[in-house]
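Following are the structures in question.
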Structure 1
Amino acid sequence: MYQWIDPFIWQLLIVPVLTIGVGVFVAIRTEKAYIAPLVTLVLNVGIELVMGFLYDPYVFLLFSWNFILPFISFVLAFTFVEKRKTERQLD
């Protein structure tokens, strides 16, 4: 599967949407915003490790996405969770 996906599309579209989406979804379901960056970090590191071992099993690199994506997921999750809490308080 990974051989026919363009690496540019994979790194800039699929991985961020997948990791941030899952992190925010879990945070919304549990109503705890701090879970989103943890889930996002674990998924992103897992994807990087798997892809790294597929391409070159002797090199272990973690990129800056491991800091950027969890921050973005926390901001989004905090926004959605707090909005949900505010709507419940208004009702």
Structure 2
Amino acid sequence: MSYQLHPEVKWSEVQGDHSLLDKRTGEYFGLNRTGGIVFTSLLTSKSDPEALDLVAKALHAPMEAVESMFHSFRDELLEKEILIQPKIRE
């Protein structure tokens, strides 16, 4: 399961700082280091377990220590439709 950025959301990264602008609502989000790691791992991984593994390695933390935070942040990004799941063509 991979994710993509909603077309109406703009993402920028400058010197390690990540920011998101939702053009639909005008909301602006600044991500801390951990949020940036989770966000980019979700965009670049082919599955949630792969993304979670990347996050745990990047933070030098056991997977159990980051799992809850990872799922919570992912769910929030999906709920706000910042990230979307591409439609599967039949």
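Here are the numbers for this structure:
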{"item": "Cα Rg over 2.2 N^0.38 Å - structure with the largest value, from 1, 2", "result": "1"}
{"item": "Structure (1, 2) behind the derived value 16.8 of mean count of other Cβ atoms within 10 Å over residues 13-20", "result": "1"}
{"item": "helix-only ellipticity at 222 nm (-39500 (n - 2.57) for each DSSP H run of 4 or more, over all residues; to 500) derived as -14000 - corresponding label from 1, 2", "result": "2"}
{"item": "For distance in nm of label points 7 Å out along Cα→Cβ at positions 5 and 77 computed as 2.1, the structure of 1, 2 it came from", "result": "1"}
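Where a number appears in this text, it was derived from the coordinates with a stated rule and is not lab data. Remember, it's a predicted structure, so these values are computed and weren't measured experimentally. Cβ atoms are built from the backbone, for glycine too; each structure is taken alone.
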